[in-house]
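Since every read-out is calculated from the coordinates, none of them should be taken as a lab result. On a predicted model such as this, the values are computed, not experimentally measured, just so you know.
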Structure P
Amino acid sequence: MKPFLKWAGGKSRLVPKISLMLPKADRLVEPFAGSCAVFLGLNYPRNLISDANQDLISIYQWLQTDADAFIQQCGALFLPENNTLEKYLELRSEFNNGKMGSLRRSILFVYLNRHCFNGLCRYNKKGKFNVPYGKMRAPYFPKRELIGFANKAKTAEFRHDDFRNVMKSAVPGDVIYVDPPYAPLSATASFDNYAAGGFSPKDQEDLAHLCFESAARGVPVLLSNHDTLFTRRLYDGSRITELEVTRSISATGHKRGTASEILVLFKKGLRRSPQLSLFPFFAA
């Protein structure tokens, strides 16, 4: 089952590999849900799906509680007369104005996601969605995917929360899949900013600590990230698998292509603390 949102860093193509590495469990915990590609692609009996992006979680909650109305109102925006620069800017302004209810905002988010440039999700420092118009001939309305998500949502609890709280709430019998905003590939690159607050080097450190701590408590963790000296140091002592991944969404078309990534398994019972050192990374 494919996600209904276009999403930078989405894991649809990696689901088969992730499935092979994720241990069996009673519940899947995802602190960085994104477009929910892993949740949709796997079949755990129960799921805790969380993200720092309130807009994402609100959409998922509406599809869980009132899917018919949500899908119908979304479809009303996917008309030829709404696929113009003027209409896009008008609806983006309405979204950023914030003077509407949760349902309307969630519907507008789906419209923006499918009509904006490259399907990006990006906010400025004021929390305003600032991706330009995508100029697509006929944006796809993902009705079938929305219906499929609504059916799968019956197995899930959706939560808007910080990853720290979510990971600490996991218990033995759970398994955690972690897909954070990736560490930059170089000292001059910026950290991804899919939520207004961003994701800092300190967040990457905290996440690594929590992965080791969760494993020590009997909760295995599988994590995705870029393959860099920085991440290798963060996860030293875990089981690291190298991958070459094709990117289909990026801020600029010429940056699309392959990238080196890692899948990192923190086995249940692992008790080694990561060796954290940001300074050699940023001095490189």
Structure Q
Amino acid sequence: MSEQNIIKMKVERIDRYNEDYSFDVNVKELIMNLFYQLHGLLKYIEINHTSILDKYIQNLETKFEEVIHELGEGVNIFKEYEKSIDLDTIENFPDLSERYRRVIEISLNLPEYKIQPDINEVNITAFDRFRGVKIPLYLTLITLAETIPKEAAINLYKELTDKRSKPSKDREPHMHKIDEMLDLYRESFPNTHVYSLFKLEEGKVVCRIDRCMIYEVLEDFDKDLDTDIAYLTACLNDYGHARMVNHNFVLTREKTIMELDENCDFCWHDKSIQKEITHPNQEFWEELD
């Protein structure tokens, strides 16, 4: 039997994309997590790039106000909830905090769900949940690239991401076998992505994504999508995630939908087994159907 036929026999194709797929989301918990995310970025800038902090915060306040004015002037559901989040960098800037919380509410499309401020959990679509998580980050990174040169902004965020995901050999791994990456993707994204999974060999597995709801969320939000910033928003953390679940895991990838390629080509390697880290060639990905 040919190698191509062997590949086709073993490929697991998952195509259950559902634009209406929904699930319960703890909205206050999500808002809090996004505040921690912004706090981490501002704290990193405060410590490592102090000279730009004040200007960046001013620009964020302006950007968020523009979004509120354009998309959700009346959206103010969890009024003053941000005051209960104890983060020193954020609480020093009440206008920023209030506008950021409202931008999150707008991004989540909360008025459509008629949510009340005393309700924590609501059933929302995956599309709106991705909106709520990714649009605020996209806006903060776009604003950073408007505050300092774009290349410097990209490098700054990469520095922060690398620091957050720095592997530790002392940390107990969350995954012990690289095959568990396939389990994770199999369980996490069947309704929001179209993709193929394949175990290439011991210690090496792949995933080709052909449709990505996160890309569609960002493209819908910004018709002039900055693909470099979109990549930082949605894709950069994939490398750190691989390192964090096991310090022996390495992700290689040469294409992403977010950068307007036809697909994303993930390949995870366990370097305790794979002595050479080599990414599959283009012919392999074309056969992965």
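When helix-only ellipticity at 222 nm (-39500 (n - 2.57) for each DSSP H run of 4 or more, over all residues; to 500) is computed for each of P, Q, which one produces -15500? The structure behind it is Q. P, Q: which one has Rg/Rh (Cα atoms, Kirkwood Rh), as calculated, at 0.96? Label of the originating structure: P.
If Rg/Rh (Cα atoms, Kirkwood Rh), for residues 24-143 alone is calculated from each of P, Q, which structure is the one that comes out at 0.95? Answer by label: Q.
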